[in-house]
Structure 1
Amino acid sequence: MKATNGKVVLAKVDVDRNPGIAQAFQVQSIPMVVAMKNGQPVDAFMGAQPEHAVREFVGKLVPEGEVLDVAALLARGDEASLREALKLEPQNEQVVLALAAVLLSRNDVTGALEILQRVPQSPKIAALVEKAKAMFVPDDTYATQLDALLPLVKADEEARKRFLEILETMGPGDPRTSVYRRRMTGMLYA
């Protein structure tokens, strides 16, 4: 296959013309995919599968340590492979979406938001950003501190400095950062 740089070869067998092969593999449903290595079956699935599932299946067949292209890394779908694919193509929207989804599945909202900021906004990216923001549950006291400092930022240089330090600590991945930046701007220029 092209996605595996020739490391995996795809062959199709007509079971009607080759009933012996169908019998040997106990084919009960078509399509049936059997992965072979050194003449022995190593993995299989039956029935139609979505493209991403087939890519993931094929991606697992490539020997460890092999250099893979972005499509093969994307097909693997695990965080390490997706991070490697992101290094190869930092602006690849499919890779960004897949990695962000993996991060969100383990509740790493900040990490997902940081990854999503790497590519221009598209409807899919915007939808995942909104999902991530909805999942965000802060486990800190930054909002309480910022709320206490906000009325002071216009007249008190130390309060403004501390306010900005907290925003810096929260970072751009925290959805509250942009909200509090707007509130500070409004307070300074009101």
Structure 2
Amino acid sequence: MAVHAESDVPLGRGFGVSGAMALGTAMATNAVLQRDLSTNELVTVAHGAEVQAGTGLGDVVGQALGGMPLRIHPGGPQHNYVDAVPARPRIEYTTIGELSTEDVIGGETDKLTQAGAQALSTVVSEPRPEKVVYAGRRFAREAGLLTERVRQTIRDVTTGGGEASMAMLGETVFALDSGLSDAGYDAERTRVDPAGARLR
């Protein structure tokens, strides 16, 4: 059995395509083979596959839930207490280039862990979209993930009063509302999807 997948967004740019493909494959296989696995079982399988492949550590759980989830603990759904930011903001994004997730998470991760804990604390104390973007920007800076092109794009948005950050992990900048357009960028537009992963 082979799986052929297509994506409307590019690979390696921070959109979580590898996690989405793993989750979509698990859900579709479950349906086609009539395995009757639960949602948590499917998310656990997809999460494990992504971690083993070295393509991500946490996208699958968030993608399964949709919206703006806050994963309080690492790991699959059996290890997680998940909260969420109750909002569905409009988002703009512009893609500059690729970053290798495997290179970032396959090396020393102490700096990532420390920066992540601080970012999570910031958002949990004030769960608003603006805080999510601010915390993500601070995380990317403190973890040493910002490239110069991403740094400059973010600076252009924030100088104009907008909120922007880096997509994790990719050389992509996203902003709330019209932040990128207001800063003069030709940006793509989307909105946070509250529904989570589903088969069509």
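Read-outs: derived from the displayed coordinates by stated rules, not from any lab. Note that the coordinates shown come from a computational prediction; the quantities given were computed from them, not determined experimentally. Cβ atoms are built from the backbone, for glycine too; each structure is taken alone.
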Test item: relative contact order in percent (Cα under 8 Å, 6 or more apart) calculated as 12, pick one of 1, 2 = 1
task = Identify which of structures 1, 2 gives the largest calculated value of distance in nm of label points 7 Å out along Cα→Cβ at positions 26 and 122.
result = 1
query = Taking helix-only ellipticity at 222 nm (-39500 (n - 2.57) for each DSSP H run of 4 or more, over all residues; to 500) from the coordinates of each of 1, 2, which one would give -16000?
reply = 1
query = Out of 1, 2, which structure matches 1.5 when distance in nm of label points 7 Å out along Cα→Cβ at positions 10 and 98 is calculated?
reply = 1
